[in-house]
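Take a look at the structures below.
Each value in this text was obtained by applying a stated rule to the coordinates, not by laboratory testing. All figures in this text were calculated on a predicted structure; none of them were measured in a lab. Cβ atoms are built from the backbone, for glycine too; each structure is taken alone.
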Structure I
Amino acid sequence: MTVLAACGSEDDVLRRPDGQPISTSTTRIAEVNLVNPERNFTKTCSAPTAPDAGRPDVERIAVTDPALLDAVCALGLGAKVTAVTSAPGTVPAYLGPQLQQVPAIGVSPSADAASKARPDVVLTTPSTAGSAAAFQGVRATSIELAGWEAGFTAVATALHRSSAAATLLRAFHADAAAIGKRLNAAQTQVSLVRFGPDSETIAGTDSFAGQILGIVGVQRPQRQRQPGTIKVTDDNFTSADADLIYISFEPGGLEHGKSVLLSDRWLDMGAPTWKRVLAVDDEVWYRTSGLAAARLVLNDLKSSLNGNSAEY
């Protein structure tokens, strides 16, 4: 069943007229299938983990940066989050309803809102440390966001779950290696293309998705084996081609992306000709990072790396 992209909302999520996300057995945009269109985000977060031996548990958590919530989710502690100092609607959708329902009390929360949260610990980042001041007298731990695995480990340490974090990371790497071997990932070259409102770019090896592909053992085309973003131009347009192309849409990029996907120049490349183009969730693959998102990307690869746009 083909769903017209005109049904999209401002956030480029395909929705029904009542605003609910469209759920179909097959959802396509410009003749390209979406990977896992019916994914159940209520299952994103892990089961609750136990605190390190001899360390007290944390019962209530406040977070000043939504980017830290992925680690909390991966540790199974979403139910303990009592406040996020951000604007409403800034909690990533992929974290599921439990965390999306946490009160977002603004970047400069009132004393009353901070008091109602009653956290035992405040997780903050250098750029949002000012918001932690509202929780007077509460232990605050600053987390550097450089490197998703290091950030996850730092959050786990602050929440007295270093041992659980190490176990979860080992399990992820083991699963990624097993999936890569089973899918013969080393024999597949994958291109990562993102469509913006008026541009298309190729994501480099240092992008979140690029890192996960590397852990799995997926190869990249020669022209994409570098960090940083490559802007697609008339001169390097075919650099976007590969055995398989994963595309995604940045906020506001849906219409431009559709126009490129239906263009003769795009359709004449190898992967589009062989229906080897698949669409993924840009928020999960690029605009966030963390173990919870990494597992979603891994599941996408598991279900699609050897599939194609026509038969997926």
Structure II
Amino acid sequence: MSAIIQIDHLSKRYDSGTHALDDVSLTIEQGEILALLGPNGAGKTTLISIICGLVVPTSGTVRVGGHDIGSDWRAARRLIGLVPQEIALEPFETVAASVRFTRGLYGEGPDEAYLESLLRSLALWDKRDSKTRELSGGMKRRVLIAKALSHRPKVLFLDEPTAGVDVHLRREMWQVVRDLRDAGVTIILTTHYLEEAEDMADRIGVVDKGRLLLVRPKAELMKEFGRKQLRVELDRSLGELPPDWRGQGLSLSDDGRVLTYDYDARAERTGIGRLLADLNARGVGVRDVSTRQSSLEQVFMALLEENA
């Protein structure tokens, strides 16, 4: 894949002294889904706003499709679609008219065939003549996506796109995002729903205190930072955790019949063999064994704790 966005040493400092971004460098590949994670105030929205030409950086450069956002902003902006956090729609405008208007702002002429295709892909065709004030919150967010895609951008920014959307509509929108990626659109997503990033993203970036802590392929990130947990169901109750096992990543259920062991799967010796041997030596049988991988949420929280 080739780079569609190139960010070099980008910083933003406000007159108040707030350092919203601190020397951020990042390459975003064409056709990928990149999820940007971080707590409120981490700098995610500032980064997106600079790339989209809404905020002027203090230093650094950004190129979109080879166009500098400062010196060649018009060409760069035409490649970008933005779905903001806030739902801001003209309440008495119809869905179709709203999308046509946004397309016109980019200097694009009418294209009813594309309009129909776009609205159908977002399950909005049946609502094309409805006023936006008549729509549900989820449908309004779909209209925002349609407006952002009205001029056929190559890059789509989704800033908390499913905030306030129910679970069913959220999953439908995830599929819309996947379809856009399959059609060649590069997606940059910010979200507080970590299962959203875990389910959809090709790469994950973590932003905190204005700094980009890391950007990794999702699978690589989970493998490197994720821990595993062994769950051992015993054939009888242990009563309590033996003193010599305490502080070893082991915990016991209240009834004493389930032992859990947190371990690093990357370690040369995980300690699982020793644990099972100790159970056997104590005359405790094993009824069932299962493992589970750390979730992205656990990985994310661990990274933020390291940066605290």
Could you tell me which structure in I, II was used to calculate Cα Rg over 2.2 N^0.38 Å, for residues 121-176 alone as 1.10? II
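Given that distance in nm of label points 7 Å out along Cα→Cβ at positions 73 and 89, derived from a single structure, equals 1.9, which label among I, II identifies that structure?
On the way: I: 1.9; II: 2.9.
Traced to structure I.
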Origin of the derived value 12.1 (mean count of other Cβ atoms within 10 Å over residues 49-56; candidates I, II): I
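Out of I, II, which one gives 62, 33, 24 for Cα extents along the principal axes in Å, for residues 153-256 alone as computed from the coordinates?
Here the read-out was taken from II.
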Computing log10 I(q)/I(0) by the Debye sum over Cα atoms at q = 0.09, 0.10, 0.11, 0.12 Å⁻¹ for each of I, II, the value -0.49, -0.60, -0.71, -0.84 comes from structure I
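In terms of FRET efficiency 1/(1 + (r/R0)^6) of positions 113 and 281 (r between Cβ atoms, R0 = 35 Å, to 0.05), which of structures I, II is highest? List each step's numbers first, then the result.
Values: I: 0.65; II: 0.00.
Largest one: structure I.
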